[in-house]
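Coordinate-derived values only; no laboratory data. Since this is a predicted model, take the numbers as computed values, not measurements. Cβ atoms are built from the backbone, for glycine too; each structure is taken alone.
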Structure 1
Amino acid sequence: MNGGFGFVRSNDRARRFFQHWHDSRERFPGMHEQDVLNKIKDEPFIDEIGLRVKVLDTDHFGGICQPIKDLNVGCTMHATCCIGMESKIRALTAVLQDWKHFSSSPPESRNSTSFVWKPERTGCWM
């Protein structure tokens, strides 16, 4: 699955959804998996099989190209917008350095208005 974070229960609905997603690539030739997912997630088929698709809040689940604004509430950072393993590692290494700097700061200085991300974005699209 190349469509971000996913929590999936192993059942017939999930199997049918993933099969539909896979088959839908033929209806949208040349599109990436994430783009195909965005096209099909609101189709009637999703309701017919009783599936719920929920988009995670970027306040808690951020990425290199959509950084978390308040590190006090953020849970994860991903590099799905970076192309290639080297770009992902470079970007996430920079995020880790920023996080270490933030988390070692005195508590009174850890507010979202004073912190600025400085992640390496070479090889990442915005």
Structure 2
Amino acid sequence: MAFTEDQNETIRRDLICEARRCGVTIGMRRTSVEQLTNAVGISKGSFYKFFQTKELLFFAVLEDIHTECFAAARASLRETAAQSPASRAAEAILAACRWLSETQALVFVENDAEFLLRRLPSEIKAAHY
């Protein structure tokens, strides 16, 4: 079954959301492609239209976590513009840490990020790091 452009974007986003949910609850290693596809209502074969591997899906999760964490720090820096540089830096770090804790993203980062980065293809690592 062919998906529309809007459906493709929705399914991709749903896969990322479900992978993130699984990443913070049961972990990347215990999450199967079949579990992810069942949760979003697509066939296992359709998964590979969106991501070549499970690891690349979880890398998208890690990229989202990175973006959102830094957005929390950036927002803190804007809110504390009148404070000293040291105070602003401390508040930004605390804001990022609070965000990681409140969203449970820290669970995924602590438990799976290193393993995930080791399993990524070298060309992906070279493009991002």
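Taking distance in nm of label points 7 Å out along Cα→Cβ at positions 99 and 115 as the criterion, the largest value within structures 1, 2 is that of 2. Name the one structure among 1, 2 that relative contact order in percent (Cα under 8 Å, 6 or more apart) of 26 was derived from. Computing relative contact order in percent (Cα under 8 Å, 6 or more apart) on every structure in 1, 2 gives 26 only for 2.
In this comparison of 1, 2, the computed figure 3.3 for distance in nm of label points 7 Å out along Cα→Cβ at positions 27 and 43 is attributed to 2.
Assign the value 0.50, calculated as FRET efficiency 1/(1 + (r/R0)^6) of positions 11 and 75 (r between Cβ atoms, R0 = 30 Å, to 0.05), to the correct structure from 1, 2. This value belongs to structure 2. Here the criterion is Kirkwood radius over Cα pairs in Å, and among 1, 2 the highest value is seen for 1. Computing helix-only ellipticity at 222 nm (-39500 (n - 2.57) for each DSSP H run of 4 or more, over all residues; to 500) across structures 1, 2 gives -23500 for structure 2.
Which of 1, 2 yields 3.9 for distance in nm of label points 7 Å out along Cα→Cβ at positions 19 and 59, as computed? Value 3.9 for distance in nm of label points 7 Å out along Cα→Cβ at positions 19 and 59 corresponds to 1 out of 1, 2. Looking across 1, 2, the calculation of distance in nm of label points 7 Å out along Cα→Cβ at positions 35 and 51 that yields 2.0 traces back to 1.
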